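Listed below are the structures to be examined.
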Structure P
Amino acid sequence: MILVEFEARHARQILDGQVNDDTFRPPIQISQFVDKMVVPDMSFTAVVNGSIVACGGIYPVWSGVGEAWFLGSHLIHKYTKTIVKELRMHLHGIMEAHQLHRVQAHILEDWPNARRWIRFLDMQEEGVLRKFSPDGHNYIQFSKVM
């Protein structure tokens, strides 16, 4: 697996094809945000044998704080251990390089697999955000603080 600089077309390729769990395709049209997710040196695409496995990164909120995002393709389950190891290392590296003391993420409350994944990245659960999404679903906020 290699990590390459993220391009908006990588996310569109995942969203237009098979996401890792189609039941939880984002309720909002995430494609409207894809171009804003391209943050040099803070976003990446994981590729194996020319196929996109996942995209992710951190979007700066304000000085020292970023919002983590992640999209997995249908291939992610083939490379679980590798992707978790790379993500953990890459998240820490981005935080150090960009002097972020906090990175946060929001996970759909009814998505236990995503909650398990985010804990592998050493992120801590902070609480429930009730009716957080446009469709009124609850989310759980996680963060990593350095």
Structure Q
Amino acid sequence: MAGFQSCLAFGKKYEQETLKHIKYDTYEFSVGKFKEWDIKTTKDGVDTYYEVKSELNCFKYGNILVEYSCNGKPSGIAGTTADYWVHYAIKDKIKNIYELRIIPVKELRQMIEDKLYHKIVNYGDCNCFSYIFKMSLFDKYILAV
């Protein structure tokens, strides 16, 4: 369970970090095992939802992983109702250096439909499946380096 708690804390850190890069009047974080979104913001009366992901191996392999199933259930891109997929490609975990991409979920789903990923992988003890995309495919979405 310690591994899960460590991963959870790592993810929550980048949910907080996201608030530095988006505009909002109010915000709230999802609570518990909420799967549909991570952050809800309101700006000028309009609600926007964000799914936040962070990865440590993007620069090592040049890929971005997009999960879609875990333990036979929709997860990640298949389970989110968010408007934006916020992706942190971590360069240095200790110094908090990263590339941030904010990708419209509609566009990411279209990329999946168009089969722009180069591989599907099954990983972990929980039987999770993910699309693997070349990182460079998302360069136009880089917001912060």
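Every read-out reported here was derived from the displayed coordinates using simple, explicitly stated rules and does not represent laboratory data. Given the structure is predicted, the values throughout are model-derived calculations rather than measurements. Cβ atoms are built from the backbone, for glycine too; each structure is taken alone.
Observations on the model:
- Structure from which 2.9 was derived, distance in nm of label points 7 Å out along Cα→Cβ at positions 69 and 85, options P, Q: P
- Structure from which 14.1 was derived, mean count of other Cβ atoms within 10 Å over residues 77-84, options P, Q: P
- FRET efficiency 1/(1 + (r/R0)^6) of positions 37 and 61 (r between Cβ atoms, R0 = 30 Å, to 0.05) derived as 0.65 - corresponding label from P, Q: Q
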